[in-house]
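Colleague: Following this line, the structures themselves.
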Structure I
Amino acid sequence: MRVVSLVPSLTEAVAATLPGVLAGATDWCARPADLDVPRIGGTKNPDVDRIVALAPDLVIANEEENRAPDLDALRTAGLPVLVTEVRTVSQAWPELDRVLTACGAPGRPRWLDEAEAAWAALPEPAERVTAVVPIWRRPWMVLGRDTFAGDVLARLGVDHLHAAHTDRYPRVPLEELRAAAPDLVVLPDEPYRFTADDGPEAFPGLRCALVSGRHLTWYGPSLTSAPRVLAGALRAARG
């Protein structure tokens, strides 16, 4: 099989399971760190001609991460495209299994069993806290309804305040985010790279949790350690 991946988390999943199968990946596919394959542009602006020239047997994509016109162009060029939809942790298991099987995996990889077991063993949170979860600034955008990251946080006892918003990633003025007075402001390091010096200063008087965006938003091998890594960061922020 020759596979081109348009999704960083799927790139990591395929590379961990089927070394040598990837024939191309996006510029944002940073895992594994030693991945040496042709780069085909970004997730939102892939070079369709470059992908076609690579002659893959399969292109793997995601309904949220990638644009429908790009996927349609790849199909028009005669390439099979598998599109995933993952908006909850529970959806991740069958979708990852489906992708890896389509890429030629002879069976379910151990890391996927370990990841599912890690989330199944997660204890019921002793208490629940509220949060706002910015994913961008200038303008400020936050997690809204029906998101994978929102489900991850909910399983860890964090209820984000825009879960019922009509938009999945609404723009919300900073003043409104502050006025909501959440127990926590959760600041991931992707897609916007929030850091100790870029993000917390916008929320004076509020507790901020700097978390790994890979563990919060990726569905792949990172799901094995995500419960432990995220729970530790959230616990540290709450003191």
Structure II
Amino acid sequence: MKQNFDLVIFDCDGVLVDSEVISCRAHAETLTRHGYPITPHQVLVRFLGVSDREARQTIEREIDRKLPDDFEQQVKAATLKFYEGDLQAIAHIGEAIGAIRLPKCVASSGTPEKIHHGLTCAGLYDQLAPHIFSATQVSRGKPAPDLFLFAAEQMKTQPSQCVVIEDSVPGVTAGRAAGMTVLGFHGGSHCQPGHAEMLRAAGAAVTFSDMRQLPDLIARVGRTAG
């Protein structure tokens, strides 16, 4: 039977690497140090899937002042420090990537350095390089469609032939706005009860919590889309 997808686009944090809790901790500690008290859980709720740049702009509007020029570097340094000891790949993702017989790429809200370091720490970089794209390469991050459209263009694939694997509402929104099919993953350690329902409400075609399901889901949803 015909397979209707030509490209699989993976988000990184919370889909490939179980990093969202770590990233939120680094972000919260750095913001609190600069006079914006916030917990890791509050960062998770407010900024899951949003680029560091856009999260910073939101906070600066709220406090009516600029954060330090090197704020993103401070968050990155804290994140990478935590990565060294705590970061794990999402369970079974390596096997799932190997079983998907389609071109693949990564499109993440993180910086290129953060993506590279995370995938390397988790042992996934060699499976996905060099097709790795960052929100720093486009003018607008998720929930705008720019990053996914950029990834499809770089991979020479029509948006309608792309399937996106996402774990956040901004990511699902971005994928749908790009005209792509989105599968919502809710198996990361950051996902709370009701996360799957939020992803479906944002437009995910299906939701799943175990990466061992992914190769068959891509094939099944691709046939349905056709």
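No value in this document is a laboratory result; all are computed from the given coordinates. Not measured: the values here are computed from a predicted model. Cβ atoms are built from the backbone, for glycine too; each structure is taken alone.
Colleague: On mean count of other Cβ atoms within 10 Å over residues 57-64, which of the structures labelled I, II is highest?
Modeller: I
Colleague: Consider the structures I, II: one of them gives 3.4 for distance in nm of label points 7 Å out along Cα→Cβ at positions 17 and 49 as calculated from the coordinates. Say which.
Modeller: I
Colleague: Right, next: A value of -10000 was computed for helix-only ellipticity at 222 nm (-39500 (n - 2.57) for each DSSP H run of 4 or more, over all residues; to 500); which of I, II is the source structure?
Modeller: Derived from I, not from the others.
Colleague: Related question: Thinking of I, II, which structure, once mean count of other Cβ atoms within 10 Å over residues 153-160 is computed, gives back 14.8?
Modeller: Matching structure: II.
Colleague: Ranked on relative contact order in percent (Cα under 8 Å, 6 or more apart), which label among I, II comes first with the largest value?
Modeller: Structure II gives the largest value of relative contact order in percent (Cα under 8 Å, 6 or more apart) among I, II.
Colleague: Assign the value 33, 20, 15, calculated as semi-axes √(5λ) of the Cα gyration tensor in Å, to the correct structure from I, II.
Modeller: Traced to structure I.
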